[in-house]
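Peer 1: What follows is a set of structures for review.
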Structure I
Amino acid sequence: MEQTIQDIVKWLRKTVEEAHVKGLVVGISGGIDSAVVAYLIKRAFPEQSLGVIMPIKSNPTDMEHAKMVIEDCGISGMTIDLTSSHQTMYGTIREAIQKKNEYNEMAERLADANLRARLRMSTLYTVATNYNYLVVGTDNLSEWYTGYFTKYGDGGVDLLPIVDFTKKEIYQMAEALNIPRPILEKQPSADLWEGQTDEEEMGTTYDKIDAFIKGEEVSESDRILIEKMHQRTEHKRQMAKQFKKNS
């Protein structure tokens, strides 16, 4: 795993050099994936890496863990509280739809969660422009395969250093990077709403997703669920469809 970490660090440095930028920025949520990426970019660019904490009515424990990541790995950090910005933006959008009497309450939670992810990514790109950095994504293979990310939110980044690694491999990488135990031992959550956890929302576990991806045997119900998630979210893994004249 140490060799893998060194390979990723080399790749990060090469990517930055080829892009003619100065460094890298990542959003830090307090979860394991963003922690791993923060430690990686700090290794690659000790003086030109930045971790941004972006609370939106966030779980206080997650924010404590995010600060722990910044302090433990020594990356430069900043906090940008987006709570009021999110409330204003979502409230304005909801009011406009309600005026047309077309507001879909069933879609409210998902729309709200996706707006959080996209607002955070817009923030990262604004920060990145200031520093002439690239925005680094935190999606792993298990999330990428199932589409468990927000299109043009956490999925809208410049580079994905851990997208070829399953969740189990991310934990192994985290161990090798000496990430603090509280982050290693917590339940994975995208902090999209109060009490939300990844596995509960997906309806299966990362262990089962990892096993399926590796071609190992899983239950028929899990196989069907994972395949459906993959098929339903194929559009997220593709560039925008383009009309071709004379086609």
Structure II
Amino acid sequence: MQTKIVNFLSAKGGVGKSVIAANFAEILSEQGYRTAIIEAPNLNNQEIILNALQRKRISLPSAVAVKISQNLTLVSPVDGAGENSAKFISELKEAGIFDFILIDAGLENLKSFAQIADHNIVLCANEPCAISNTYALLKTLGASKKEILFLLNFTASEEDAVMIYENLKAVAQKNISELNFKLLGFVPFCKDVAECAHNRVLFNSHRPFSPATIALRQSVSRFLSKQGCEPIDMSAYRGVGGFLRKLSNLV
């Protein structure tokens, strides 16, 4: 398959973007996709989340690369920030080494990363400040005319996620021209997420039956379907609960 660049963004800190991006990447890698996760320059969140200092380094031109698992690699460009990093990521895409390149982006590199991304995934938490800041972010991303996918974090329920999305969508569509965004999914508030983050392990692999893992796997499955790929087999979770009802027609 042709390499896809997926840009993870949030309008403010503290909404769980880096943790969700890391688990999203691991789920893709578990499905057999060669996955790279690239952190915005001058940050080291993914190095900590993925416990990369304990992993094997590999050779990759113009980058520091750490093998996290068979199909998951943490890549850190060595030269500069912003446009230089965007150029490096574009060249990495052309090389065809990976199926998916996920960017854990900061707002300072918003425009350069948004332009090269095939998909922009915006993380938003269920709190007033995050929602209002996300609206401002949408105004900036609207100029790219690319579809924006939403992942809502720390929600109480699926109904809660849909309500936040629909309210934000209603306001944005009245004020931002040519805006195209959809709800990819949500991750409910779950103590397993905080516990795994504290222990520097990913909740997807260490708490496979937690509500957060089930919901995020459904979001990744939905994302894969959008690429024309096989969805994730969720049969192991039948009867566990958490299967989305209202989200089925939103993406």
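Peer 1: I, II: which one has Rg and Dmax of the Cα atoms in Å, for residues 92-235 alone, as calculated, at 15.9, 44?
Peer 2: This figure was derived from II.
Peer 1: One of I, II was used to compute helix-only ellipticity at 222 nm (-39500 (n - 2.57) for each DSSP H run of 4 or more, over all residues; to 500), and the answer was -12000. Which one was it?
Peer 2: Only structure II yields this read-out.
Peer 1: Looking at structures I, II, which one was distance in nm of label points 7 Å out along Cα→Cβ at positions 68 and 212 calculated from, given that it came out as 3.0?
Peer 2: The read-out comes from structure I.
Peer 1: Further, regarding this structure: Using log10 I(q)/I(0) by the Debye sum over Cα atoms at q = 0.16, 0.28 Å⁻¹, for residues 124-187 alone as the calculated read-out, with -0.64, -1.11 as its value, let me know the right label among I, II.
Peer 2: I
Peer 1: Continuing with this model, one more query. Quick check on the output: 1.04 is Cα Rg over 2.2 N^0.38 Å, derived from one of I, II. Which one produced it?
Peer 2: Computing Cα Rg over 2.2 N^0.38 Å on every structure in I, II gives 1.04 only for I.
Peer 1: Let me ask something else. For distance in nm of label points 7 Å out along Cα→Cβ at positions 12 and 28, which structure out of I, II has the highest calculated value?
Peer 2: Evaluating distance in nm of label points 7 Å out along Cα→Cβ at positions 12 and 28 on every structure, the highest lands on II.
Peer 1: Supply the structure label, taken from I, II, corresponding to distance in nm of label points 7 Å out along Cα→Cβ at positions 4 and 220 with the calculated value 3.4.
Peer 2: It was calculated from structure I.
Taken together, the values in this text are just the output of simple stated rules run on the coordinates, not laboratory data. Fair warning: this is a prediction, and the values are worked out from it, not measured in the lab. Cβ atoms are built from the backbone, for glycine too; each structure is taken alone.
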